[in-house]
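No value in this document is a laboratory result; all are computed from the given coordinates. Everything numeric here is computed off the predicted structure, so don't read it as measured data. Cβ atoms are built from the backbone, for glycine too; each structure is taken alone.
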Structure P
Amino acid sequence: MLALEKIVASLIMPPGLFILLLLLLTIYLFKKSDSGLIKLTSLFLLLFFFLLSTAFGVQFLLHPLENYAEEISVNAFERHPIVVLGGGLNYYSKAEAKPSVHSLQRLVKGYQLHRRLKTPLIYSGGIALGQDRISEADAAGELLESLGMNLEFYISENQAQTTFENAAYLKKWLEENGVEKVYLVTSAYHILRSAAVFEAQNIDFLAVHSGFISDHQFSWLDYLPNRGALTSNLSALHEWVGLAWYYLRGRI
C-alpha cells in the first residue's frame, strides 16, 4: 500500500505531474501532427525532463562529478590554510542573510579542518548579484563566530562572485602573504570545475570535498520522478555548462 502511495504521489506532484502532461502531449502530437520536427521536439523534451527528474540523470550527470571529487580528495594532516568556496546565501531581509545549504555544508567541513589543524580559514564569497548589503564571507564569519571560532584565524574574501573570481582574488592574497599551498574545500559536485580553475591560475592546492548532495545507492523509488533528483541534476547540469563556458572563455 505504501509503495502504491509513493508511485501515485510521484505522478501527481511536480516534477512527475509535468512529465505525465508531457507524455500525454507527446502521444497527442504523434497522433495528430504531421510535423516530424514537432514530434521529435516533444519526445526530446519528455525524455530530457524525465532524465533530469530521476536517478537515471543523477547517475549520468551528478555521479561522475562526485566520484571525481572522491578520488582526488585527501585526508587533511599537513598544516596549510583552508580555503572554503561560497555556495550562495539565503537572504531574509536587507540586514540578514544566512549561508545556503551548500554553503553551510562547505563551511562546516572547513571549520572541522580548522579545529583539527589550527590553521587560518579563508572564506571566498562576495555580495550576490542583485543584492547590495551582505557578502557571503561576512555571513560566514558571523556564523563561525557564533560557533565559537576565534576570528583571528578567519580571513574574509568578500569580493568574488564566481568560481573564476574565487581563484583570482585568492591568488592575489596568497602571493601577498607568501602562502604556497592551501586546502580547497567545496561541494563534491563543484570540485572538478573549481580544481580546473585553480590549476589554470597555478594555485597549489589539496582538494577536500565537503560531501555529496545525492545518494550513490538507489532504491527503485529513486527511478520515479522526484524533486530531490531534479534539484541534484540541475546543480550538476550547471557545473557541466560552467565547465564548457570556462573552457570556451580560456579560463581553464
Structure Q
Amino acid sequence: TMQFFKCTLVMVEEVGGKDIPFSAITVEWLQKCEKLWSKTRSVSTIGMHMRNIRTLMNEAKRAGVIKESQYPFGKGLFEIKTGIRRKKGLTKKQLKAIFDYKSGNETTNRYKDLWIFIYLCNGINPTDMLKLKFSDIVDGEICFVRQKTERTTKNRKEIRATISVQMQAVIDKWGNKPLPDNYIFPYMKGNETAIEAKAITRDVVKRINKRMKLIGEELGIGNITTYTARHSYATVLKRSGVNISYISESLGHTD
C-alpha cells in the first residue's frame, strides 16, 4: 500500500508539482490529471490512483481541512471510471497441454510446476503460495488466509485446498524438507521485512511469467501469467457447472 501511494504521489506531482494544497484538488484539476495520464496509462490504472487521491480527500474532509462543498468526487462531480478488462480463462485442452509440457531446461520445468501448483491450489495468489508452511497442511488439505483480505475483512476467511497427486509431486520435487516450521517452497526465510518479502514475490512472479510466456508461445496458447492460472481455475469450475458461491468461497472472495 505504501509503495502504491508513493507511485500515486509521483503521478500527482507530474501534474501539480510539489506541495499541492488540498484546496487545489478540484473536479477540473482531476480531469486535467486524467487527460494527461491517459496518454500513457490504462483506464484501470488511472482509476486505481484516483481512488488513492479520493482516500486522501476523505481524510482531509474528516479532519476539517476541506469543506464538504470542496469535495470533488461523486455523482455530478468527478466520477472515477472503471476499466473493463476481458479476462481469458484457459480451456481444459490448453491446460492439459501445459500439464503435459516437458522442457529440456530444468528452470523452465520448475516455474511451470509452480504455475501448475497455483492453478491446482484454488488459484492461490503467489504472495500466499510463497508464505505457505508445512504446518498449513492439515489432513491432506492446505489451509491459508489470503493476505490481500486478511486485514480488511471482519470475518477471517480460511481457504482449504485438497492436495492432489500433482500438487504433492510439485512439493516433493521443488519444496523444502517437510518440517512444520519450514516454508513449503524455498524462497522466503522468515526474517524478511514486508518490503523484502514483496521484492522476493515480484521476482518469483516475474520468473514464472517469463517461462510461461515461452511455453504459451510454443504451444500456440499466447501469453500465460500467474493471473491466468487463478482465472482459469475459476473459469474451468464455472464451465463445469459448479455453484458460483462455492467458486467465490474457494477463491477467498468476500462477495
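Key figures for this structure:
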read-out: Top of P, Q by FRET efficiency 1/(1 + (r/R0)^6) of positions 132 and 196 (r between Cβ atoms, R0 = 25 Å, to 0.05), largest first; value: Q
read-out: Which entry (P, Q) yields the derived value 11.9 for mean count of other Cβ atoms within 10 Å over residues 12-19; value: Q
read-out: Highest-scoring label, criterion being distance in nm of label points 7 Å out along Cα→Cβ at positions 148 and 164, among P, Q; value: P
read-out: Identity of the structure behind 21 (criterion: relative contact order in percent (Cα under 8 Å, 6 or more apart), calculated), options P, Q; value: Q
read-out: Mean count of other Cβ atoms within 10 Å over residues 28-35 from the coordinates reads 15.2; which among P, Q; value: Q
read-out: Computed -0.33, -0.43, -0.97 for log10 I(q)/I(0) by the Debye sum over Cα atoms at q = 0.07, 0.08, 0.13 Å⁻¹ - originating structure among P, Q; value: Q
